[in-house]
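Peer 1: The data blocks that follow each hold one structure.
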Structure 1
Amino acid sequence: MIQLRIHGRGGQGVVTAAELIAIAAYQDGHQSQAFPAFGVERTGAPIQAFARIDKTFIKNREQVYNPDILIILDPTLVGAIDMTSDCEANVKVIINTSQKAEDLNLTFGTKKIKLPLKNIFAVDATKIAMEIFGKNLANTTILGALAKAIDLVSLAGFKKAIKEKFSEKGEEIIKKNIKAIEKAYED
């Protein structure tokens, strides 16, 4: 089973990103689940959501404490909250940042050991979102980077998920979201 944890702030689409991962994984023939973890947080407060993907039925319903993949939508959370203390050395990190992966100082575990560069995938999802949407909708954008970096969910699966999730929002929204994930995939 592959477990993902997504960190961001309220209003950034963290929950939607988890749902899109689960839908795309299902479209690719996997079993999947997605769920949020938040209480009374408001817009701008740190939140997290989770997704699991497996070949067989997923019985586990608890939060993801030790993710295989960590997605960080808001780079200002790095250092502000402890996102990596439960992580192992093999955790893969997809991060929305204008910095290059080698310039990031990401650590894992309680001993704060530096993450290997091969496990860090940086994408400027905010820049791409601003170009395409005119606002910071990095949640779907970063999924293109996930599809490219990790052989887990296909770009085609994400496109189908976007069409399904945003069907009531209209064709223009669907096209922009697909364009955003394709651009992040290509970068």
Structure 2
Amino acid sequence: MKSEIQKCIEVLKSGGIILYPTDTVWGIGCDATNEDAVKKVFALKQRDDSKSLIILVANDAMLNNHVKNIPELAWDLIDLTDKPTTIIYDEAKNLAKNVIAQNGSTAIRMVKEGFCHQLVYNYRKPIVSTSANMSDTATPLRFEEISPIIKDGVDYIVNPKLAYGNKKPSSLIQLGMNGEVKVLRK
């Protein structure tokens, strides 16, 4: 696993994109602070860049570094949820402009275990995580379902044997600083 993580880090540092197993489904990733790398992800997915992308962090410190004000409820959700949960926060900071929604929000998930956690932890920066499919097509739940266009369009593919996760997208919850909670995906 260490050699895979090191290779991913080299690609991420050089502005490249990777195909990697997250704690949910296979993802296309890049350095979430690199605007040019994020552009490559949008182009590969043929996705409108007005749609934001999910960001992965490895710990509390990373989350604090990329969200201006974290509601107390977010900490409870992170601690208490037993399935991967992505939270949309109101005020993103220290990220590439093109991963932040027009209203200033961003979707962030703290990865707690597995290859993906080790990758984000060792990279020490947030990583983009968007499903490994073309825009407006079904999310592939297994590596074998990923389009050859996606596989050919990334700079590095992590060994599929390292896949770990629940094989379905994360829950998606929007939290407002005013205490508003919206469940967007269960």
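Peer 1: Given a computed value of 19, 47, 26, 8 for P(r) over Cα pairs in 10 Å bins from 0, in percent, for residues 24-79 alone, which structure among 1, 2 does it belong to? Write down the numbers at each step before the final one.
Peer 2: Numbers: 1: 19, 47, 26, 8; 2: 18, 44, 30, 7.
This figure was derived from 1.
Peer 1: Using distance in nm of label points 7 Å out along Cα→Cβ at positions 16 and 64 for the comparison, can you identify which of 1, 2 gives the largest number? Intermediate results must be reported in sequence, preceding the final value.
Peer 2: Numbers: 1: 1.9; 2: 3.4.
Comparing 1, 2, the top value of distance in nm of label points 7 Å out along Cα→Cβ at positions 16 and 64 belongs to 2.
Peer 1: State the single structure among 1, 2 that was used to calculate Cα extents along the principal axes in Å, giving 48, 38, 35.
Peer 2: 1
Peer 1: Identify the structure, out of 1, 2, from whose coordinates helix-only ellipticity at 222 nm (-39500 (n - 2.57) for each DSSP H run of 4 or more, over all residues; to 500) was calculated to give -10500. Write out the running numbers ahead of the final one.
Peer 2: Values: 1: -10500; 2: -8500.
Of the structures listed, the value fits 1.
Peer 1: Once relative contact order in percent (Cα under 8 Å, 6 or more apart) is calculated for all of 1, 2, which comes out largest? Working shown, then result.
Peer 2: Numbers: 1: 22; 2: 34.
Top value of relative contact order in percent (Cα under 8 Å, 6 or more apart), among 1, 2, belongs to structure 2.
Peer 1: A follow-up question, please. Check the numbers for mean count of other Cβ atoms within 10 Å over residues 56-63 across 1, 2 and tell me which is largest. Walk me through the numbers before you get to the answer.
Peer 2: Working: 1: 10.0; 2: 18.8.
Largest value of mean count of other Cβ atoms within 10 Å over residues 56-63: 2.
Laboratory data are not the source of any read-out in this text; all were calculated from the coordinates shown. All values reported here derive from a predicted model rather than from experimental measurement. Cβ atoms are built from the backbone, for glycine too; each structure is taken alone.
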